[in-house]
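What follows is a group of structures, each given as structure tokens.
Each value in this text was obtained by applying a stated rule to the coordinates, not by laboratory testing. Everything numeric here is computed off the predicted structure, so don't read it as measured data. Cβ atoms are built from the backbone, for glycine too; each structure is taken alone.
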Structure P
Amino acid sequence: MSYPIDALIYALDVNPDISTEGRVLFLRAQAHPALEHFEGRLVCQQTWKPKANLLQAAGHRVEREVHGFFDLVLVLPDPQRDLMVADLARAHDHLAPGGVLMAAVHNDAGSKRCEQYLKEVAGQITSLSKHHSRVFWATKQEGKPWKADLLERWRQGAAMRRILDGRFWSRPGLFNWDRIDEGSALLAKHLPETISGNVADFGCGWGFLSDHLLRHCHDIDTLDIYDADGDCFECARRNLGLVPTKVKAHPHWQDITTGFERTKFDAVVMNPPFHEGKEADPLIGLKFIAAAAQALRPGGQLWLVANRQLPYENLLTEAFSQMDKIVETGGFKVLHAQNPIVQPTYVRRGKRRR
């Protein structure tokens, strides 16, 4: 299978006029063996924890937020339009004078559109096609500035902002970034105010469920919020900081699907994802449930919402001494499980192991 990063590496290999000897930044970075060429000079920016873990395992420096200027900036822009152009603006902002910005996009993800965006803001660009992708690049030449007004509009298009009549903060790119997810709203409606002790929100997003917990469950002692998307935490911090409570949420940038190492919580709430990109994958939710069973103390309880067709009940019955379906309506179901009785180490496709 071909990927835009393969096209990006190819373009570097066949264009010796592009200098790769200075400092290099890779935005929305992905692991690739060829990155070893930049050892000691490469900074990888990645906010999605599974990809960040792969980069770190390969020995690369990974940052969620990047500062400073670089001689070469590589970027794999997001296919969503506002994020795509914001990625180009961010790459420009980190580009040193005389440096090269190089982007790669799959043909099915808007490659020609993104190429036109870069041409519009930078003027002269160069491009090539390879691996079912397009690679295009431009130089930040002294005395020939890129269009500042357009760059600023692109930055603002992906900026954090108030949503829902100013009640919450969010940003494009997060799950249901500008509205309350229907499933989460149903779960919040059925969460009992008696939830107490040490509580966790798995897959917290911008913080809707955590906000509900802090506002309605007054016997909570601690609240830990977990998400694989590092972009969510500043929004969640602002939202939860507005709740009149002494309990402060503790954020954890973690891929829940890799499991949970210690038992500490009295309750876990979650609306687990069930897509990997555009493809449905119920295995993700099963891994969330396995992680919750590992994370809960004896007697602890799990509250979750899921689409009606997702097959979670069997694992819940196996992993907890009690499982109840609280409600099933409008395409969703709210499930409650209590007292974990097994500690699944992981869930594999087509097979569960304990």
Structure Q
Amino acid sequence: MSAPPATLMGAEMAEQPAVLARLAARFDQISEQVAGLYVGGVPGVAFVARGSSDHAALLGRYAVELYTGLPTCLVAPSLTTAYAHRPSGFAGWLVVALSQSGRTPEIVSLAREFRAVGASVVAISNDGSSELARAADLSIALDAGPERAVPATKTVTAQMLAVLAVAGGLGSTGLRGDEVAQIPDAVGTVLADQHAISEVATELAGTDRMAVVGRGFCYPAALETALKLQETTGVMAHGFSTADFRHGPIAVCGPDSPAVLLAGSGPADQDTATLRPELTRRGAASTLIGTAPEARVSWPALGHAGECLLATVRGQQLALARCHALGVDPDQPSGLSKVTLTH
């Protein structure tokens, strides 16, 4: 079998262990900087983002709620940008604004608006000199290097690690140094293991719709995997929380609509694995990816939130391998551009 063609997406995915290692070396420093904004306490934490950044934000929300118990939310940007609602109720809050480029007008304007009403704003972007960085009280630069492929990969996992550092600065029960240090090497292990995920991608190449399901720290990865499948190959892929999936969306799965299940080693993950008998009764094929012995494709069991990054990388591999199976160029998805300038 001939090797798949070289792509920018594949090359940028391969950079992730090095990108994450550099960020892991700054993890404690970032947490300390965030803690400096937290002096005196904050009533709550809000995240604002779009697209892939929103999935990293969701991981941040889970981590902050778990590690600190603080009220935490994902902001609805349109309430301010379209409805002209002034977010005065967020005075005193910590607001984390995420944009890979740091140039999305909507996110930049929201950062300024939140800061104007008295919130402390943390910006997470790849460029430490971006408009978003300049609009914030604290800028966390991912420094992942140029990302030229339209599907974001290395900046997404870097954002995920950055929000875990933010959560660590707000509470005393976040990731420890040894746990953070595990993540880059674990991502490298996942990237080196491509055969099984390529087989799954080939099997899924003929379907035009599928569900991607996860719970807890795998839920953001499920959403991100579905997005990568959508934007690279145009498949009607949808990401679901396992709990929400049981409340009705499971009905979309059947003989022509398979499910990809992401389940790691956390307390919520076994619930995802137990979907398989119900999917079988519906005639739907399912592929379990994760840490269970019966998983078709695996990732290292870390036992903490860092597994979200490993699940996300498996999703990137699935999307890229499906592109190869279909003869699609993942670097230039139809009708998409690298920076989406929402207002």
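Summary table
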item: For relative contact order in percent (Cα under 8 Å, 6 or more apart) computed as 20, the structure of P, Q it came from; result: Q
item: Given 13, 33, 31, 17, 5, 0 for P(r) over Cα pairs in 10 Å bins from 0, in percent, for residues 101-204 alone, calculated: source structure among P, Q; result: Q
item: Test item: FRET efficiency 1/(1 + (r/R0)^6) of positions 37 and 245 (r between Cβ atoms, R0 = 35 Å, to 0.05) calculated as 0.10, pick one of P, Q; result: P
item: Answer label among P, Q for the case where log10 I(q)/I(0) by the Debye sum over Cα atoms at q = 0.08 Å⁻¹, calculated from the coordinates, equals -0.46; result: P
item: Highest-scoring label, criterion being FRET efficiency 1/(1 + (r/R0)^6) of positions 125 and 229 (r between Cβ atoms, R0 = 30 Å, to 0.05), among P, Q; result: Q
item: Answer label among P, Q for the case where FRET efficiency 1/(1 + (r/R0)^6) of positions 21 and 181 (r between Cβ atoms, R0 = 35 Å, to 0.05), calculated from the coordinates, equals 0.15; result: P
item: Which of P, Q yields 3.8 [distance in nm of label points 7 Å out along Cα→Cβ at positions 109 and 165, calculated]; result: P
item: Structure (P, Q) behind the derived value -14000 of helix-only ellipticity at 222 nm (-39500 (n - 2.57) for each DSSP H run of 4 or more, over all residues; to 500); result: Q
